[in-house]
Structure I
Amino acid sequence: MDQPKYTVRCPDCRTVYNGWDEETLYYGCGKCKSLLRWHDVEFVKHRTMVAPTHPNTFALGTTGQLFDRQWRIISYAQRYETGTKDAIWQEYLLFDEANFKYAWLSEFEGHWLFVETIPESDISIEVKDDIHHGRATYFMDRDFQRYHTYKSKYRYFSGEFPYLPDALKGIDCVEYISPPYVLTRESGQDGTEWSLAQYVTPRILRKAFTPAESLPERIGVGSAQPFSTWIKPRAMIYTALAFCVLVWGTQAQLNGTARNEEVFAQYIPIDTATEGKPVTSSSFEIKGRPALVEIRSRGSVDNSWVEASVDMINETTGEEKSFALGVEYYHGADGGESWSEGSTGSTETLCAVEPGRYHLVITPFKDTNTKADWIEIYGYHDTPSWWNAIWAMAFMAAFSIGLYYWEDRFEKNRWYGTKFNPYHEED
């Protein structure tokens, strides 16, 4: 399979090329832009082509494994949509030498499609009727939507062609998409041809073939580009709902069995002897499973504040959990109306505290300009709480909704500028 089947000498520039498909009837010379055709016993010049707008990404003769089949790239072509300036795409003809089969690699704005022709007998009368009348259709157990209709022509070719890719012959094309697939009907002077294309990522192409040039950068969203190969945003909404129900039920069960046990209580007077100086509490023990420890505090505040920095130390491991407690309460009257802010108590929560023996090192502070002379600190282990559940559910909901809107923008970008955009222009 690595030896060429024949050679071609261009009658204009005398360049010699290797050939792999013995059924080839036309050959494009990439050097002098001559299109050759087989006549009697040799290739003769048919006409001269225009120069390509892009270089070959893959060198002709390159072989590779794609979708479990061995292919050789035997030609390169450029086609364009008539009536436009920029709608030019590249096509590479793939040849399966073992099974004598053809396929195409088509690239437009960095998006690649693997294209194979399908027998017309595979297209049902219902599908043909839908496409004839421009309706959405159902094919291959998938819903396909009309995406584009246009007339195309070839402008450049190099390498082997089993048919005449003549630029003078326009081809009427109709495309229906169901990402990652494209169903296409092409109608020309030689009849109608149906094909099914599948989106191919640059990573798969680099693995299958060795590029002669860097792969073109992807622009926008491809017609058949899937949003994701492994995640479905709409299905994720249902997954999120199931997750939230599970988390809510689990947390309700945990709260129902929570002991809410007081494990320590500490009263600390705040005066010139204790303010700003560490006070060590008595040792206390936390038993059972790792769980929340809720630290509650209250102080003698009246238009004043008290606070304390606290280190909770595991006497076995030496591990410390540091946090601050603060209590402030202010009130008064303004314009005949009373007001107040703050509270005489506060709460701090420590998550997943391991069982063990602990003590606290507490450093108290107070408002020196007002009367505030004590603070009380209490600790409760295994307290009921909904915060973890609420955060988990909120994260899952935000992730799912964000993913849904991300996909929505992705789809709108896919359809932007097409003739059959199902979204409103203002979207």
Structure II
Amino acid sequence: MKRVAFCTLGCKVNQYDSEAMLEKFLQDGYTAVPFEEEADVYVVNTCVVTGTGEKKSRQMVRRARKLNPQAEVVVAGCMAQRDAEKLLEDGVRLVVGNAKREEVVSLLRKAQEEDSAIAAVTDVRRVPFENLSISGHMGKTRAVLKIQEGCDRFCTYCIIPHVRGGIRSRDVGEIAREAERLALAGFQELVLTGIHLSSYGRDLDGETLLDAIAAAAAPQGVQRVRLGSLEPVIVSEAFAQALAAQPKVCPQFHLALQSGSDTVLARMRRRYTTGQFQEAVAMLRRHFPGCAITTDILTGFPGETPEEHQQTMDFVKTIAFSRVHVFPYSKRTGTVAADMPGHLPKAVKEERARQLIALGEEMAEAYARSLLGTKQEVLFEEEEGGIAEGYTPQYMRVRAAGAAPGELKTVTLTAYQNDVFTAQ
């Protein structure tokens, strides 16, 4: 029996795309095996959003060839979209970028029959939403549901619009049908994801992100809908109020900040100010008391002064995030920022990242401890040795005895240590 192994790097959109491609292989008679095992086909779904992601992607392509020199290597995702010809020169059998993933099995078969290497990469600026679909997921209770693709923001540091293309939104009817399939398969929480989720519906006739959320929440078996990353500018009083009217929406919101300095935000070509960001957070907290607010920070942007870095530190303290993901700026060829003056030394970027990470850890601890003693509904996902583990609506990890995987149970949070609550 033919064996296929997947390695997925980067975002939740890639996780979804890999799951959809895996299902195509399984339908064709393949058996899935872990990436470190010997396989007949290795699929590497790549990322280039940061220098680290790109380096790891190249490493995993090389790793696949070493694991079984006779195996076929398929490369998908953002690096495939950008570097197709170079990958073919490196001995990859098939390159599929950010389109034609639905055809991955038939394209691989064609390459094998013709004894050729194929770059199935198209101009993603001119393609419709690719209706990939999944009926299951590698998790136990939670599944990713992709509803949007592409971005047209062109922030000065970001390569994503170049490799993912313009915005394309999934039809609300398709979202509803996939949500129903996932609910019937036993998934109780759906994580709505996209490259730029806030742009959902701009290319459709009257459908909005709120419509997509309602469609995903409609099946009876769906207990929770969790949102992927949002731009703060989407949060208005009406939007926050409409979200709060959806009882299945999780009170955990990821608002991408990137910098707490207005001058850096302007150079980044972000389309909001720190004041607008703070207003968005206030609206969400007003309608979702105690909600978790998480964010991304890109530190060490070209020209970032010590004063601008301190402004970011101060603003992060002001917002009091529940979790902060910190990334040192990495130069992306083809972006505006790559040619900006004032690129900072690696040591400076790493030190600023270290400071922000330490601050983020303090705030994460403070937010978690604010929940001690409260009753929370936990969706338990796995169990070992009589102890079950799952997540609250705020995406806080909880362990408790006497619960079973798939059970939605209200518990009291009694202790917190090493990022995990104990409950009873």
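Read the figures in this text as sums done on the coordinates, not as results from a lab. This structure is a prediction, so every number in the text was calculated from the model and none was measured. Cβ atoms are built from the backbone, for glycine too; each structure is taken alone.
Data table
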| item | result |
| --- | --- |
| Label whose coordinates, when distance in nm of label points 7 Å out along Cα→Cβ at positions 190 and 206 is calculated, return 3.6 (choices I, II) | I |
| Structure (I, II) behind the derived value -5500 of helix-only ellipticity at 222 nm (-39500 (n - 2.57) for each DSSP H run of 4 or more, over all residues; to 500) | I |
| Among I, II, structure where volume of the Cα convex hull per residue in Å³, for residues 150-405 alone as derived comes to 306 | I |
| Top of I, II by mean projected area of the Cα convex hull in nm², largest first | I |
| If Cα extents along the principal axes in Å, for residues 70-261 alone is computed and equals 87, 43, 39, the structure in I, II | I |
| At a computed 23.1 (mean count of other Cβ atoms within 10 Å over residues 38-45), which of I, II | II |
| Relative contact order in percent (Cα under 8 Å, 6 or more apart) - highest-scoring structure of I, II | I |
| Highest-scoring label, criterion being distance in nm of label points 7 Å out along Cα→Cβ at positions 14 and 342, among I, II | I |
